[in-house]
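What follows draws every value from the coordinates through simple rules; no lab data is involved. Remember, predicted model here, so these are calculated numbers, not experimental data. Cβ atoms are built from the backbone, for glycine too; each structure is taken alone.
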Structure P
Amino acid sequence: MFPLDYKSRLPIYEQLNKSISKMAALGALEPNEQLPSVRTLAQDLGINPNTVQKAYQLLEQNGIIYSVPGKGSYISPDLSVLSRQKSRALEKLTEAIANAADCGVTQPEMIQQVENHFNGRGSEQ
């Protein structure tokens, strides 16, 4: 359900946070859709429940999910949170483009990097 890379340097709870945020932003998780319980998701992913709980807490702090005591965690219906995150990401991208251009990276090189990313080739040249 939520892909994790156990060899990554990025902590599992951050990977889970990013994965759920991304799925919510892309509409794969609907507003008010219930997430698996901490225990169920931990068991499904083969990770410690505390790791899932930490990811859920971070998601709730960021407004991506909300919790109902005794019922579970749900995707927030307030899509403005995701919209703000998208705006911040676009601002960071604009800054990165400007920094790359200042370092002599050409437009075709930048476009190739973007295409490589979306084609799953990472930073290959």
Structure Q
Amino acid sequence: MSIGIDSIIDFAAINTAVERYKLAAEKRLQGDPEQQLQNHYSSDCDQFHAGVWQGDIGRWKVCYSEHEYCEILSGSSVVTDSDGNQTTVKTGDRFVIPAGFEGTWEVLEDCRKVYVIFEPTRR
């Protein structure tokens, strides 16, 4: 079976519902940031996802079971590993966070990013 041109997902043209949520209390370290997610695509095997994420100012714990490609569309954040090493990511930055990364994510300015996630094993 061939997949046609109408199967291509154009983020600018698709009208995906926005999911708004708050982080679980045990993850929050600073603030009570609201987050938004527009998951524009999920593969049939449910291991590959792509969309747009947005987060308010705050800091929380992260533990990645997935590999994630990120492209920051606006704002800035500080990503810190469990040893205290950190990097600041800002508008225009593109990077990958590998599965197994643990640390914190801190939004300094309301942050919006494109994400592409691959989950090595189904949950």
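Computing distance in nm of label points 7 Å out along Cα→Cβ at positions 12 and 100 gives 3.3 for which of P, Q? Of the options listed, only P reproduces it. Look at relative contact order in percent (Cα under 8 Å, 6 or more apart) for each of P, Q: the largest one is in Q. A value of 10.6 was derived for mean count of other Cβ atoms within 10 Å over residues 20-27; which structure in P, Q was it taken from? Source structure for this number: Q.
Once percent of Cα pairs over 19 Å apart is evaluated on every structure in P, Q, the highest one turns out to be P. Tell me which structure, out of P, Q, gives -18500 once helix-only ellipticity at 222 nm (-39500 (n - 2.57) for each DSSP H run of 4 or more, over all residues; to 500) is calculated. Answer for the origin of the read-out: P. Name the one structure among P, Q that Rg and Dmax of the Cα atoms in Å, for residues 28-91 alone of 12.8, 39 was derived from. Going through each structure in turn, the value belongs to P.
Each of P, Q could give FRET efficiency 1/(1 + (r/R0)^6) of positions 52 and 108 (r between Cβ atoms, R0 = 30 Å, to 0.05), but the derived value 0.95 comes from Q.
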